[in-house]
Structure 1
Amino acid sequence: MELAIENISYEEEDRANIYLEQQAVFEKIFQLLDSSKIAFVGGVADYINLRSYYEMPVHDLDIIYQDEKDLTPVIEKYNLRRHGINFYNINESREVLVSEIFINKKRVHIDFFKRNFSKMRLQESYLLGTKVLHTSFDEMMKFHNDHIPLLTSDTMGANYEWRRLYKHSKKASLYNNVRYLKEKGLLKQLTK
């Protein structure tokens, strides 16, 4: 596992930009699980990696783990269900553990995927004032760019979902734009 460390807090920005319901679920996850045993991927990693440049929402929480026993407190408290994985072939297991937590009558969806941390680049950053592991900028940029050709209607056939293709295309564009502007020395971070 390659680990980079970011020491900027962003707590004030996180509290302003992450929905209250998602903040409450993050707090529950931080209380129940050892943050060194899980890492955030998907939209949460995108948010952390790109929050200096774009304002973007966090909807669902995607979390990876190496050993299911590390999830025991969440499994016991939130009745995680097992589902097959239809779209992504990057997990050690062909299943995902799913939970839905309701806060203020709104559903927050959480997916837990088994992954081998040593095969990926992780970064340590702050999220809502808590140090967390997440997939790195380069890892997420590669993921989104690599998935565009895998999610076309020709490739997916009957399983094609235009929203999924659009999501990866949009996020790949955001990462590619930041990388391009950094390389050209033209990048300015958002100031709040």
Structure 2
Amino acid sequence: MKQSNPVAIGLRAKTARAIAVVIGGSAESPIVLAKEEIRLVDPKLPGTAQPYHEVMDLPWEESQRAVHKYVRAIQKVSSKELARLIKQITKDGATVTGAGIVGAKDRDLTRIGNNHIRAHAAEGVLFRSVLEFAANKNGLSRRTFSDRDFGSIIQAELGKKHSSLALKIEDLRRSVSPPWRTDEKQAALAAWLVLHGK
């Protein structure tokens, strides 16, 4: 059965926040239905803004255990925020088909010797993973894209259609309030790939 008014949510993971762009319309004429920044911190637990910075002076194994309370709080907040966005979208009759998440890919963090650099890298992975958790918790199918490889992934999937889609996404800036930076464009492209891609 075909869904009425299908849309997808694109999420660009950042430290303590995500850029969300909701895309609808046809593959040839995408439209932005919503664009916002979602805060992924618990105001009652300030360490959720940069959880690995809170524990970066601990040995890595110990910091993994110590950061767990922050991770649980961030998962809870991200799930609630995504549920709120889904509710906002669906109240007007749209059907959310899934989420496209762009963020830091998994990597071996033990290979990073500098604690401060490792904290930043770990937070990049963490905030992408909590968005995956939130999508799963809200029953959304999802695709995850590495921020560093995103351009080549799109090129590989779309081939020659890549440049025309990139122009369409760029032109969407006319229909939304600023900003419309790389983060917003990546979120929009991720949503488009979920809605119309393979």
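Each value in this text was obtained by applying a stated rule to the coordinates, not by laboratory testing. Given the structure is predicted, the values throughout are model-derived calculations rather than measurements. Cβ atoms are built from the backbone, for glycine too; each structure is taken alone.
For the read-out relative contact order in percent (Cα under 8 Å, 6 or more apart), a value of 27 was computed from one structure; give its label from 1, 2. Could you put the intermediate results ahead of the total?
Numbers: 1: 27; 2: 32.
The value was obtained from structure 1.
Suppose you compute helix-only ellipticity at 222 nm (-39500 (n - 2.57) for each DSSP H run of 4 or more, over all residues; to 500) for every structure in 1, 2: which one lands on -11500? Let's see the in-between values first.
Details: 1: -11500; 2: -15000.
Going label by label, the one that fits is 1.
Ranked on distance in nm of label points 7 Å out along Cα→Cβ at positions 20 and 52, which label among 1, 2 comes first with the largest value?
1
Say we calculate distance in nm of label points 7 Å out along Cα→Cβ at positions 44 and 172 for every structure; which of 1, 2 gives the highest result?
Looking at the calculated values, the largest one is 2.
Of the structures labelled 1, 2, which one yields 22.2 when mean count of other Cβ atoms within 10 Å over residues 12-19 is computed from its coordinates?
2
If semi-axes √(5λ) of the Cα gyration tensor in Å, for residues 100-179 alone comes out at 28, 17, 15 when worked out from the coordinates, which of 1, 2 was used?
Values: 1: 25, 20, 14; 2: 28, 17, 15.
So the calculation was done on 2.
Suppose FRET efficiency 1/(1 + (r/R0)^6) of positions 36 and 164 (r between Cβ atoms, R0 = 25 Å, to 0.05) works out to 0.40; of 1, 2, which structure was it derived from? Provide the component values of the computation, followed by the final result.
Numbers: 1: 0.20; 2: 0.40.
Checking each candidate, the match is 2.
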